[in-house]
Structure P
Amino acid sequence: MKTARTVALSAATALVLAGLAGPALANPNKGPGNNNGNPNNGAKMAQAVKVDNVMNHLEAFQAIADDNGGNRAAGTPGYEASAQYVESVLHGAGYTTERQYFSFERFSIQADTLSVLSHTPRDVTNQVMSYSPSTPAGGITAVLAAPSANVQGCDAAAYAGADLSGQIALVSRGTCPFSVKSLMAAEAGAEAIIMYNNTDGMLNGTLGEADEDFIPSTGITRADGQALLAEMGSGPVEVHLDIQTTLEDVETFNIFAETRTGRADNVVMVGAHLDGADEGPGINDNGTGSAAILETAVQLSRVNKVNNTVRFAWWGAEEHGLVGSNYYVRDLVTNDPAELDRIATYLNFDMVGSPNYIIGVYDADESTYPASVPPPPGSIATEKVFTDYFDSIGQPWVDTAYSGRSDYQAFILNGIPASGLFTGADGSKTAREVELFGGTAGIMYDPNYHTPADDIDNVNAEALEIMSKAIAHSVITLAQDTSAINGKRSAGKSGKPHPQESVDTGAAHAGDAA
């Protein structure tokens, strides 16, 4: 990690800290509801982490966004102010914080026009894929072409040898990454690619990173995609696509804080990305995860002693391709592999207050969904910490795909066990999930995902409370004992392992409560 850098408080942030941070910065051992001065077990910690305090942190993030052009994106004043708020709360709770600086290529969209010129002329709302290259100035006018072998367009065979030169590919989401679809369409000769969703709502995706072989790539809704396919069935469909994008090098940072007690060779990492998307204030995505782990850290500071070090991370530039977490893990792999080996498990919390929520647990045992990569040994036991907690309080839960779509990706790719919680983003809620959690079937879990409406008024406080208490319970549980994950036991003396240790890959999944 790089040396911490001192940053002066801006006037706007100082006002936020003065006006909103008071309850969080006050002595946590004082006041009503704080009768457990040492919340050193799961029940006490879940009681100590109160949703009102988590909401106070979200109010601070919202005020910061309001004062900074409506967003808290990485590399912006809103992100800096968000970081200063997090650091101030942590300092008030007795933590020492550290920033880890890195650079990334910030992707910006200047134009995103898609118009149908034939059949029923109209404009179609689209969302340019992050890291899409630009079309030529003024855009492209071309006819649409769909894969003939499979609608996902994930390999050359999908186009059955067809030459798409001078055409724009139209493919479905699913089966493979958006980046692969762009490359395969380019290989077939397409000038650009339009990808339509395979569920309700706008398709909002990323190509992951810049690549000179990509073609201009954008997303549309399933309804618009199906309408275009229907029109193609009765004759060529001509469209005009104008995508203009830029990339610039920007410096940003991760924030870390860790407990003063606990064995140094057995670290429980807890993370959430602090940055929001460029389009809005980013309060559910991911102010909620950031606020929940922040309040957990505050309450954990009241524990007299933990057996294992707990390291909290607020990641930067997640919205630009998981950049901050990838940088952190890659730096350890290159410069300090022994420190990477000391990480017992990683817990990830990205979107835990979705309006049309589910109570989702990353499916490390693949009981419902195949994982994107084989879950590292110990991941099943990490998942079980969450599911056992929910089962113990009678809270329904469902599996959510172990997809690597958030900041746990770099950890699992490097053999670190991981799991986490998720209340849903751009997927569509099922009737069965409505039976379990309420809400509305057939619409997105968060209809405000990556929009200006991702604000404090659209956070579901019930979901946030359920998840915040689950986070609190899981953190203190693993702070005291990771033996089910890696066989390590400790009386809390830093760096001194228990004399009888063995490695255990974790117990089997208890089963999906749904």
Structure Q
Amino acid sequence: MKKITPYVFILLFFAQCSSVKKHNEQLTALIPVDKLKSDVDFTYKKLQRLHPNLYWYISKKDLDYKFDSLKSTIAVPLTPLAFYKKLGPLVSAVRQGHTFLYPPEKLLTKKETKALLKKGTGPLSQFDFDFIDDKLYVIKNKSYNKTIKAGTEVVAVNGTKPADLIQEYNLYYSSDGYNSTLKSRSSGRRFSSFFSTQNGIKDSLTYSFKFNDSLKVITIRRLKEDTTKKRVKKIPIKLTAVEKAKSKAIKKKKRVNGYDSVSKNYSRNIRFAENDSSVAVIKIRGFKNGDFRTFYKESFRKIEKNKSKTIVLDLRNNGGGRLSEIVNLYSYLSDSTFVFLDKSEVVSKSSLFEGAYFNGGSFAVKTIKTIFSPLLYSYLFLTVHKDKEGKNSYATQTKHHKVNKNSFKGKIYVLINGVSFSASSIISSNLKGSKRATFVGEETGGAYNGTVAGFMPVIKLPNSDLKIRIGLMKMAAHYKTDIVGRGIFPDVPISPTLQDRIKGNDPEMDWIIKDIKSNKLKNF
């Protein structure tokens, strides 16, 4: 067996290389007209079969027309990217942020990826961008060229005007409903991926910069790590008891708070306002990794111990994550027994079965799923029911929940912006509807009245190899608003300016601190 193993690895290596090569060759290949039209039909049928409330924000008549019109306009063979640009806006027209078409991308083998990383940081990744008033600005310069100051406008990259590229690619994805803050707040961050999709990965780029009416053309190349400094070999030393305890505490924090080694940030963190432990600030970048139950349990114990009277919950730039986490968090914030979600609408029992269970995975994974499929289908048979309106519903987090014994009784502020999406919007809907919190910032990118998410299979189109992600469950918080297709609006609308972004100012948090001090004076 040991003698066979190396050959197995060799076979797997060549299989992967062959698969990557085949995929990349197809990126420039022209797809015949009949196969393109077949993929259009395939896409619409999958949406109809799997997506609940497909016509929430667009009528069936209008969506039918869009798909029929697209087929009539396809008269010549197209590359996958050209086809993506035609089909993407139709999927986006459904106006559900979790449902979108992935752009075609060049794949790299492990060897190619390693070689690219060795070459250094790419010319796009050396800057943090923001898109404000239809202009792209450098917010942070991480390149080797220190003459480029924060606040510099990016006029063009290799001749491409950022506003034109952003305007085009914003057609290919959507927020939930008719919200616009998600795109205005995230377009600057997405510019790099838009550019790479359009032009591929580049080792150097020619930027046209504008600062104080002065134009400069600067070429930025890959930033290779400085290897001239001799690496000092670490000599193992025996740690003291204090150092061991500190190391153990750091490891625990990374595990509990959810540490991202790339951004070097924690998914969730708690701090107390400077010189004022009565104000606790909980920053949550995403409800995804980490041991959230331990984090919230320990955090609210600290809040109780410090006798904090105010919590600032910062959900800005929080794209969502686990439903179980936001229910757990809400149990510490609610002031009474609560129902977190309405029953989730699904197309049918089979839509969950087909979309979530049998989509994707290797042959071995699919085989295992097939073995256990009778158990799953029996479970779905018992949990998916028709309601009075004849719609299929799936019950999750619909029972009455008790508040946690360490729940917070004081004042709550919630910071939101356009990138507060999905799970962060759902918990915000409940906090807003129950009048439990004061909201500061911008309208959320996720809709107040719910989203279509839950299970979200990624399905490959048979001819173009494009992939579409489709949400299978219409999930809505218990509270609703009469305003259709919009997010949670702030009680106090504040948007940071370009200068705020450059200087690292936080006008939203500043307003909250000022309001807390003002209330203290009134109650004195």
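Any read-out appearing in this document is the output of simple, stated calculations on the displayed coordinates, not a laboratory observation. In this text the structure is predicted, and so the values were computed from the model without any measurement. Cβ atoms are built from the backbone, for glycine too; each structure is taken alone.
Quick check: -12500 is what I get for helix-only ellipticity at 222 nm (-39500 (n - 2.57) for each DSSP H run of 4 or more, over all residues; to 500), calculated from one of P, Q. Which structure matches? It was calculated from structure Q.
Quick check on the output: 0.80 is FRET efficiency 1/(1 + (r/R0)^6) of positions 272 and 392 (r between Cβ atoms, R0 = 30 Å, to 0.05), derived from one of P, Q. Which one produced it? Traced to structure P. A value of 72, 52, 48 was computed for Cα extents along the principal axes in Å; which of P, Q is the source structure? Value 72, 52, 48 for Cα extents along the principal axes in Å corresponds to P out of P, Q. Each of P, Q could give mean count of other Cβ atoms within 10 Å over residues 136-143, but the derived value 15.0 comes from P.
When distance in nm of label points 7 Å out along Cα→Cβ at positions 112 and 352 is calculated for each of the structures P, Q, the largest result comes from Q.
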